[in-house]
Structure P
Amino acid sequence: MSVKPDRWIAAMARKEKMISPFAAGRKRKNLISYGLSSYGYDMRLANEFQLFTDLAGGIIDPKKLPPDAFQTVKARSILIPSGSFLLGRSLEYFRIPRSILTICLGKSTYARCGVVVNVTPFEPEWEGFATISLANTSPLPVRIYAGEGIAQVIFLESDTTCRISYADKKGKYQAQKKITGAKI
């Protein structure tokens with residue numbers, strides 16, 4: 001496996017529409033950075049959020065999550081309460097080539113505020129908007145900003161293509177267009 005450099009990412013974004021919309025630059029005045037970096041791409045957060053609400057039963061069960069477990073909010077920024085989390089989605093739509101796997105890590109700007117960003121790897125031939133989990137581990141509410149950087153995607157290319165891709169197995173999160181909760 002090899003990590004793909006910025007010129008490969010830029011070429012694939014343009015030629016194969018691997019990342020859309022694609023931001024070539026990275027530094028932004030008064031914004032949390034996003035766009036192309038040396039060996040990855042800093043994706044942005046869309047302005048759609050699902051804020052976790054207190055459940056009457058007191059248990060979160062991914063197999064039996066009630067429809068009212070999240071409140072949908074559209075906003076330019078949102079507060080994550082202390083000790084809670086929310087779901088968001090990437091502003092960018094991704095189309096991952098068959099020989100590529102990605103790893104996604106939260107931006108240090110938010111990590112320094114106690115926010116843990118979780119995004120599962122983008123498997124070969126997965127496509128869609130990424131659903132992003134943001135957990136606030138700090139003792140205070142933390143503000144999150146839409147349209148700004150949230151996590152870095154690192155692209156790894158295998159020496160050979162996979163035998164069965166995410167598209168081949170008809171993955172349950174394929175081509176998701178919105179924030180998608182747990183599916184069993």
Structure Q
Amino acid sequence: MEFFCYHRDRPGSMALRDELLEEHWSYMDRYEKELIARGPTFTADDDVATGSVHIVDLPDTAAARAFAFDEPNYQGGVYRDVMLRRWRNLLGRTMWDFPGGRTGGNRYLVLGLGSGQAVDLAVPADRDELIAYGPLLSDDGATWLGTAALVRAPDPAAARAVLTQDRYADIEVHDWEFGGRR
């Protein structure tokens with residue numbers, strides 16, 4: 001089962017995040033084979049981390065909850081909240097298979113928070129700019145709750161345009177970069 005996890009940072013937690021960096025990376029190393037995508041989100045000027053995205057393939061919801069809430073930054077108080085949803089990998093690849101590579105261009109996390117009838121269940125035509133893409137689902141996988149995408153785009157407006165604009169309760173766009181050890 002695939003899961004989308006977005007840990008949002010507490011304001012003012014950057015020093016603690018830095019202090020826990022090696023512990024966080026060591027924890028993620030244990031999930032190397034299960035990770036589909038990962039990486040931090042930032043303020044628009046890329047100075048301050050605002051959260052961490054982890055898309056992971058785990059056996060069940062209990063394993064996903066353990067992954068999200070045993071994470072060292074969560075345990076240490078870096079994060080203020082966690083969005084954990086079932087997810088479906090419509091691209092069928094990991095971020096490491098993205099044809100655009102790790103660098104070059106602006107990258108964004110686009111979160112469309114669902115309202116009403118499901119939308120954007122098919123991969124958009126310009127899939128070459130998509131790093132990860134899929135629906136956010138309820139714990140049982142039966143109810144559509146939105147869409148999550150990692151995308152390379154020239155700017156936030158272009159990233160937002162990946163989703164059908166008037167069909168979501170809200171669409172968030174966050175600066176994002178490939179995660180992992182440098």
Structure R
Amino acid sequence: MKSVEVADRYAQAIYELGVEEGILESLQSDLDEVSRVISSNDYLLPFLIHPLVPEKDKRKILEEVFGDSLLRETLNFLKLLVNKDREDYLPLIYKRLGKIRRDEEEIVEVKITVPPRTGKDGIEEMVKDRLREITGKAVHVTEIEVDEDLISGIRLQVGDKVIDGSVRSRLEELREFLLEGGS
């Protein structure tokens with residue numbers, strides 16, 4: 001089982017490097033790309049974590065796959081994980097880096113769900129502005145999803161909380177109110 005503490009140490013180190021060098025956004029972008037490539041390829045991560053594959057072959061594959069597309073610091077970080085036999089921690093490190101960054105920079109992540117006929121244009125900025133007003137924190141929209149079951153309104157998922165402003169939820173509240181005798 002992977003240790004979150006180990007992943008946190010690596011994530012904290014890459015975060016601090018990014019802040020010190022002023023390249024945090026680029027490092028995050030690089031790790032986004034690495035994560036995307038690894039998750040879209042069925043063979044890359046199993047190859048990297050296989051105990052019988054020599055380290056030099058793993059480093060060579062990293063060079064070939066990512067070579068010039070990543071910052072030198074990102075590629076060196078990936079090679080460090082190979083040297084320390086921690087390549088299987090990469091997805092968890094990536095996830096924990098995002099959490100550390102959100103916590104340090106006080107970023108609120110939100111998922112927006114809209115009905116099918118609602119245009120996505122402008123909705124992201126409207127939600128970001130409103131949540132920024134309410135929380136006083138930076139807001140990052142992770143996803144805008146269309147839900148065929150929504151009639152009208154909007155549903156937001158902010159962390160573990162769901163803010164349901166859909167017509168369906170309002171009708172359900174009205175139904176509960178009426179069933180309770182209107183009190």
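Read the figures in this text as sums done on the coordinates, not as results from a lab. If you're wondering where the values come from, they're calculated on a predicted model, not measured in any experiment. Cβ atoms are built from the backbone, for glycine too; each structure is taken alone.
Given a value of 4, 17, 16, 20, 24, 14, 5, 0 for P(r) over Cα pairs in 5 Å bins from 0, in percent, for residues 4-59 alone, point me to the structure among P, Q, R it was derived from. Of the structures listed, the value fits R.
State the single structure among P, Q, R that was used to calculate Cα extents along the principal axes in Å, for residues 44-107 alone, giving 44, 30, 20. Before the final figure, lay out each step's value.
Working: P: 44, 30, 20; Q: 34, 32, 15; R: 41, 25, 17.
Derived from the structure labelled P.
Which structure, out of P, Q, R, was Cα extents along the principal axes in Å, for residues 84-155 alone derived from, given a value of 36, 23, 22? Going label by label, the one that fits is Q. Name the one structure among P, Q, R that Cα extents along the principal axes in Å of 49, 42, 24 was derived from. Derived from the structure labelled P. For FRET efficiency 1/(1 + (r/R0)^6) of positions 76 and 132 (r between Cβ atoms, R0 = 30 Å, to 0.05), the highest value in the series P, Q, R is held by structure P. Given a value of -5000 for helix-only ellipticity at 222 nm (-39500 (n - 2.57) for each DSSP H run of 4 or more, over all residues; to 500), point me to the structure among P, Q, R it was derived from. Structure Q accounts for this read-out.
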